[in-house]
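Just so it is clear, none of the values below were taken in a lab; they were calculated from the coordinates. Keep in mind that what you see is a predicted model, and the values were worked out from it rather than measured. Cβ atoms are built from the backbone, for glycine too; each structure is taken alone.
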Structure 1
Amino acid sequence: MEASAGPLTLTRPPGRKGLWAWALYDWANSAFPTVVITFVFAIYFAEGVVGDSDRGASLWGLAMAASGVAVAILAPIVGAVADHAGRRKPWLLLFTALALLSGAGLWFVKADPAYIVLGMVLAGLANLAFEFGTVFYNAMLPDLVPPKLYGRVSGWAWGLGYAGGLGCLILALVFIQADPPPFGLDAASSEPVRAVGPLTALWYLVFAWPLFLFTPDRPAVAIGPREALRKGLAQLWRTLKSLRRQGTILRFLIARLFYTDGLNTLFAFGGIYAARSFDMAVEEILLFGILLNITAGLGAFAFGWVDDRIGAKPTIVIALLALFLLSGIILLVEGKLWFYVLGCAIGVFIGPAQSASRSLMAHLAPAEQRTEMFGLFALTGKVTAFVGPTLIWLLTTAFDSLRVGMTAILLLLLLGLVILWPLRVPRPAP
């Protein structure tokens, strides 16, 4: 692949090494949401620290919701300031270090209710740093490659992210289930499970550093922090006031608000639906999660070419149509085998919906406001995170059926698709 910068504002051309180092960061940071937020530490917190699965899940959700609200409010502000400060890598380094330290600190969260607050604070802080880091990481994409390669490079990196999260999850499971526990860890004190915090932080560190070493950045701007803050806030205010006139970007952000909420709800409730509707054991749900990550990564990787060939918006439309149809069918089937088959097919289209959204934002964002726009991009992924779970709860309660409740996901995907459909995106010059 020929690597040339889009707008040549970098200190040096990225080259192949710089591009792969950037993509490898997706491999590095995806371990955190997979191992800590979704599968391993979240379950340990609910069952081991709190000692009550329902109350533990509620408290964990509260910590994630609080960090999500903070991201939604602050990400556009921080992004606008960074656009005036020039370099992105120092910001990315700051939030990466914060995610590493707070994630490693989860080791100190013992299986005792006295550590509930510590666990919530550390996990929420790590999630906040992870999300902020993603804003700056995503904003680097348009500087590294020309528009004709946005889809491919975004898809490859997103596919690497799924693979990295899965690889770290498997390593963590081997680590936890080893008998006797490695490094003299005490199973009675839950030390093998607590160790997934430092393990994930180490994974993050090992695979993130090439970006800071090999991937070029924009040149520094001779402006003080106070002036950058003043200009950034002023620019953000102008952007928010003018969003109604920037119809294309506003329509895309609103559409993404709905379909991303649908995707997040699908991930959050997929395991619960499998357990209740198909009486699947924890091991079967974990296997399903692994298969879903594999197919989503392959889908993101393969559809990168489709994105560059037909455009990011048509790629998202295809993915959302497929997700709507397949999710509707999976709510009708009764057999466990069909659930696995259709679930894996759904995974193929989850990856492209996510990676093509990043490349579409890269196409639409003005060059001088990219970090700010990716801050708004992050906002649309967080600000309505409560809508999907609330709709599922309302429908499930009203009809006394989780299958009916899960149709809320179909509604969110359909709303996103309908809003996105008329969007007109100029094709980049070849």
Structure 2
Amino acid sequence: MERFGFILSASVLHDDERLNRLIADYTEALEQLGGERWPDGQCNRPAPLLIFVVTGGTEQKILRLWERRQAAVPHEPVFLLAHPGHNSLPAALEVLARLRQDGARGRIFILNGPDDSQGLQHIAAAIHDLAVYHALRQERLGLIGAPSDWLVASSPAPDIVRERWGPEVLPIPLDEVYRAMRAIPPEATTPLLDSLISGADEVREPSRAALQDGVRVYLALKQVVKTHALSALTLRCFDLVLRLKTTGCLALAQLNDEGLIAGCEGDLVSAVGMLWAARLLDSRPWMANPARLDEVRNTLWLAHCTVPRRLTQSYRLRSHFESGLGVGVQGTLPTGSVTLLRIGGKEMEQLWLAEGEILRTGDAADLCRTQVEIRLSAGHITELLYAPLGNHLVLIAGHHAQQLAAWWEMMVSRATTDARS
């Protein structure tokens, strides 16, 4: 149950006794959803807020309230609650129309009585969306090393990430990882290493020393996460190949398995997409390359050398595909429904969504280790060829495009944005 605040807006013509009789049952219903009544002076609290338009004649009061709210929580959408009596709905319509004229986003919820179960369900879903909006603004996303040189469309400035999507980006030098790795004794790698080997269907190329180095990267990243209080990270992982002859693939897979979002190649855009999907859908995402497309069949292959093992039915420990060094994870993903997403644009203001089905897992020698073929059922592959938003896509199990699009439209979209799904 999400916690939220609600503030009452009532005409001065209603004294406290009359007001309490009017809203008592509604207040109880909102409290059962996780709500807490806030006085006007607490409108700047960093938690989801619902404004209960109890009566008409409150439009100016709500405008003043919302001005104070926006100073504390910029760009947050306004959620108004109306009920059938006392000119509540007319007042809500008028004030939302004005706020939209001023550039705000928001909507009105109607409760046709305190026992309106459908209306309460809509409010609960909206409060969850607002809770995710606030949660993203509390995230600390570590950019460990600069974005990889080839990410020419996927390297937004940290202030753009913060302004548009919420997470604070903390640039962290790779040297912190290197120092942490040097301090890790070989015996510290044994517990996870033994578990990885025993759970694998096969250990093909990597030696035990290579596997130890892969686990050492994981333990070093865990130390960096603790030092900087990170809730997510993205790693310039190819520098590990060039400097240490090891890879981050195993480490990133393990971090994602543990619930800490960990992206590859210093790709901030994909890390934000993974973080958003994880928080909104309570799902583990997978970041991968579109490797092959078939416009006639409306299919594509996704491939990457890392994947959370919790998403797989089985896995093999392989070398990293491009370099032949270190450790890559070759996972077998179950068939079934999936959603693909990609954030893009110069200011991360665009979104591409598609839904489909995993048809099969591959084992091609010329692709990254984990490979899945997907047929789209909503969206078309051709869109990626004419107007791509970048390389990596984020995959989530299940069909969620409608929920993702609705959240984005309300929480992120501005007048100049472009959503395609």
Structure 3
Amino acid sequence: MTKRRVRLTFYSLSGLFWYSTALITALYVLFLMEKGLNLAHIGIWAGANTMTVILLEVPTGGLADAWGRGRTFALASLLLSGSLVLMAVVPGIPVLFIGAVLFGAGRALSSGSLDAWFVDALKKADPDGDIERDLGMAGGIVLLALAAGSLTGGALAGLSLPAGLQGDLPPLALPVLTDAGLKIILAVLTLVLIREPRRHESPWKALSASLRTVPQIARTAADTIRGARILPWLFTGGAALALGLGAVESFWQPRFLELSGINGTGKLVFGAVMAACFAGGAAVSMAAPLVTRLLGGKRHWSAFLFTLLFSGSLLMLAFSESRGFMAIFMILCYSIAEGSAVPRRALLNDAVPAEVRATMLSVDSLVMYIGFGGIVGLSFLAQAGGIPAAWKLAAAVIALLAFSYVAAGRYVPGRRAPAARAGILPEKKETLSV
């Protein structure tokens, strides 16, 4: 596959995935509140979702490596679709928590699978290419898709459901069900566009084999981390980023509603704010490699700078008392967070060997979900002391953990020898390629 086709395939599939996901991104907390949850319950819902991801993240990473990354991504899309339909159509709070578990399983299957295919296919097509530039462009395109999806979701939220369904479904069910439908289309497209050799007869055999090899996966991950000592510091920075984004994502909708009183068709404003956040993130994502070059090519300093700025923006969001200022600092939070993610992803991909890339990306996602899981505690603080108090605490933690990138700078490798010394790869000086 040529590098142009690799890029086009990845941009199309990831763009559609995040476009459909964004249909509910700006509204899902309000959807859960319509179904009867309060802020503390929403934290528990997010905790159930996150715990499922944590338990399945590594085994599903092994599944992607063994069964096929495209097939795993398609299965994830179908599972996400089923969980959304269940939560939208079936009444009752217990159903929401069942949906949270199924949704978490889908997220675990999707995390890292398509990205791992993209990185390895791109390295095979262009071994000497600039991976940070490609990741930055991919991130920008995904964020533009998120922006478009947020606007569409806000518009759908203002439309009336068909008369036969209106009394049975919550008002925000339309964007949720639209997301579910697009995920089914995405699964079909993935199977058509990504062709991989089959190593197992079925996903169940592949998953069974992956579960049996979890101890070996853990040992491989541990060997990789020992061989590339930069990884623990990158994981720490990722957990901090996930905590901050989780705090913003979980609480901005009720806080914005609190300040504005918008409801009904006015929920289009939620989509517009979210779209502006993602558009800003797209711009910063594409500009992040330039910032790295201005800093002498030192990606760890770029990630450190962006993370400190993210902490400051979150703190200012906590002090915002009007929807206008809140919208401004929301946009800054999302934009700057994406700026931090680009050099961090490049450092991470450079530090791990290709044959365990999906597994290590799943380990990275696992650590980030652990960081995201911190919102369970923050949700109780938000319920008892107010949303701004939760944001202030999160900003302080992020500022402290930003210094992990300073420590990471001591271990930026000039070659891939650390992985070889861990016994994962034969010792060789040339750049790894597939």
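Quick notes
- Among candidates 1, 2, 3, the computation of distance in nm of label points 7 Å out along Cα→Cβ at positions 87 and 255 that gave 5.7 used structure 2.
- When distance in nm of label points 7 Å out along Cα→Cβ at positions 127 and 327 is computed across structures 1, 2, 3, the figure 4.4 traces back to 2.
- Value -27000, calculated as helix-only ellipticity at 222 nm (-39500 (n - 2.57) for each DSSP H run of 4 or more, over all residues; to 500), assigned to which of 1, 2, 3: 3
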